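Okay, got some structures for you below.
Just so you know, all these numbers are worked out from the coordinates, no wet-lab data involved. Because the structure is a prediction, the values reported are computed rather than measured. Cβ atoms are built from the backbone, for glycine too; each structure is taken alone.
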Structure I
Amino acid sequence: MFDPATWTVTYVVYEKSGSACAIIDSVLDYDPKSGRTSHQSADKVIEFVKTNHLKVEWILETHAHADHLSAASYLKQHL
């Protein structure tokens, strides 16, 4: 799933519906004008995982730094 605001791709790696999966480089949306975060990108990942009956085994970050905020904590709470 591509996030155009940060140019970050979030991957959900899995074998088939109902299998274990890994979520890689989840995005926490950030609006620099307001200074607020939101979860629109992460909610799309959650919807995909639930629709495909996936079991999240891993949430991995390969690119976390000041201008790429991670939604890992949010995903852990909701999956």
Structure II
Amino acid sequence: MSNQDWIVKMREAATKIPDPIARSSTAVGTPEDIIPVFERFMEAGVNHFVIRFWGKNYFGSIDKFASHVMPALRKKNKEKFG
């Protein structure tokens, strides 16, 4: 399956997820937008995440996540658990 075919299938599948569920279980946006989403899950006891990056700047998104989001989440985890 080509990358484009995969994107089409994922978009089709995404339209079947009710908006309230999708919005409560996904994190999209800037680091400032998504850090609170991850923190909410961490506060509920979640300690593993499945992360998927999309778009043309795929590697840039991974880099931004690693350099901005992960340090903030590590700090939050350290504050909570020492």
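Identify the structure, out of I, II, from whose coordinates volume of the Cα convex hull per residue in Å³ was calculated to give 110.
Matching structure: II.
Taking FRET efficiency 1/(1 + (r/R0)^6) of positions 50 and 66 (r between Cβ atoms, R0 = 30 Å, to 0.05) for each of I, II, which is largest?
II
Kindly point out which one of I, II the value -18500 was derived from, the read-out being helix-only ellipticity at 222 nm (-39500 (n - 2.57) for each DSSP H run of 4 or more, over all residues; to 500).
II
Of the structures labelled I, II, which one yields 16.0 when mean count of other Cβ atoms within 10 Å over residues 26-33 is computed from its coordinates?
Structure of origin is I.
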